[in-house]
Structure 1
Amino acid sequence: MGNNSVLDDNIKIIDQRVAKGCGAILLTGPSSCGKGEIAKELRSYLSIPKERHLSMGDILRRTIKKARENETFRDRLATEYNISDKISVFEETQNRVENTSKAIKHKKELILFYEGREAISQLDWLEYCVTEGLLIPDEWTINIINATFEDSEEFEKEIFILDGYPRTIKAAEELLNTFVKFNIPIIKVIHLSISKDEMIRRALGRKRFDDKKDSLERRYQFYIENVQPSIDYLKVHLGSSRVILIDAHQPIYNELDILDIEKSIKQVTLAVLQSLGLPSYLLDMKN
């Protein structure tokens, strides 16, 4: 390759499949739109290590694991971010009403999950929500995002991918504040879009235990009522050039008229890479 390709002030292609710079690429969209697969392709093409691909699920699981294993981090999570392993989630004076009431609804399942233990802490409730796929309170996700970036200086110095976040306007507002605090620029917000029917078709095809038709309907409604407005919020505050809509349903069929999933994913990835500003002569997706 000849000259370097500057995509914006924070990211530069210095060689084919090698990107240098700093900042966040945000991937967002409805459930089953392919965020994980697209993130994997982006990592491969831009030489972004796996540890710099942050999904909200990974962040939550990493936070719980670290809190269980590291006393210093566990204490900081409790004192600075209000997620304690000692405060009961059922204690109304120590929790938001909606959090306690939701935990009470799941009390029997919680006790069974923790093998008969009735003392369920805030950290236990967080772990249960993550394991069972329940919605995490906004306050906690915001606090955990803050804890993640405060605890990991490498995200201030390198390009990384954040997928599946933010999911509400409040979370989007706080994320922008967090990035300003740690001097982390946003390179692009990539909004992957699919229809409700396509989301349900894909989700039912992967056969996960929590992918039921009614829950998928609720998930898509949550996307319409919360995630979509958070993307609009980012567009207003970052400018429309930073928020890119990508059609995540670009099927490619083989000669037998069977869907070629790998090529379909690469086709969407190609559109994402073009939205990042890569010139067409670099976009050889064959390898």
Structure 2
Amino acid sequence: MNRLEAMRTFVAVAKLGGFAEAARRLRRSPSVVTRAIAQLEDELGLTLLLRTTRSLRLTERGEVYLENCQQILADVDSAERRVRGEDAEPRGHLKIAAPIVFGRLHVLPVIRSLLRMYRTLSIQLSLADRNVHLVDEGIDVAVRIGALSDSSLIAVKLAEVSRVVVASPAYLKKRGIPKSPDELAGHDVIAFEGVGLIDDWRFDPRRKPVQLEPRLTINSADTAIAAAEAGVGITRPLSYQVEAAVRAGRLTPILQQFAPPPAPVNAIYPSRRIPSANVAVFVKTARDYFKTEPLSPVTEWKKK
């Protein structure tokens, strides 16, 4: 096995945390992967991985080598794409990740445009209301809502969204409109699972978060919103998720004077990788889309 292939094998073992999983991902036998790492360590004269019967972890030198291997492999992949002319025009496969509702409403139109423009491009859209790990899950570019905690990612801002507390007109007529976040404790709250805490609602930064005990918890934003429309209780989605329902009069925003600052919507990709033509054209097309179809703030919504 040549040095580059040995590096790829080492990176796979280190990132996936084991020889067996790396062998499955690389479509090689475990013995071939084990020998490749042993040969690499022998040639370097270093121990890169500490192995026990139950765990595997990088040594200090192994962590340094992993970082450099990832950079070298990214540069090699970029050089090969360039010499083949692949960066000249989008082609091949592009894997995109996005939140479920946002992906359906706003990423899918971008994808339709790309598929119309580039016949040699194929796209896989992965929708999940969690923060996926781009490298581990093979994601080329992701759309993420909220502040980024990972400084190794390049972020291109596309839009802004905000949290909005809503309930149906029928529910508010029956139970009354809460005048402050603290009064939510006396109401039926619908929570849905996502990347944030479901029972810890944050409002204006000057106020303490409100701890709530939801009467209904759902693992889907769409279903939580449908329950609110049916009068089950009060929920707190992101603005883009309920704009249509508010404009149609099925839901009413409340407590807007306590709303937290808007959150950014970013297209993100690893910083150590020169963006491919596929990633670059997705980012450009997404930015163009939001220029012509901007997400309007709650204050500008009007009922039809």
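A short reminder: the numbers here are calculations on the coordinates, not readings from a lab. Since the model is a prediction, treat every value here as computed from it, not as a measurement. Cβ atoms are built from the backbone, for glycine too; each structure is taken alone.
Please state which of the structures 1, 2 yields 22 when relative contact order in percent (Cα under 8 Å, 6 or more apart) is computed from it. That value comes from structure 2. For the set 1, 2, ranking by FRET efficiency 1/(1 + (r/R0)^6) of positions 63 and 143 (r between Cβ atoms, R0 = 25 Å, to 0.05) places 1 highest. Among candidates 1, 2, the computation of helix-only ellipticity at 222 nm (-39500 (n - 2.57) for each DSSP H run of 4 or more, over all residues; to 500) that gave -14500 used structure 1. When distance in nm of label points 7 Å out along Cα→Cβ at positions 175 and 207 is computed for each of 1, 2, the one that comes out at 3.3 is 1.
Taking Rg/Rh (Cα atoms, Kirkwood Rh) from the coordinates of each of 1, 2, which one would give 1.07? Attributed to the structure labelled 2.
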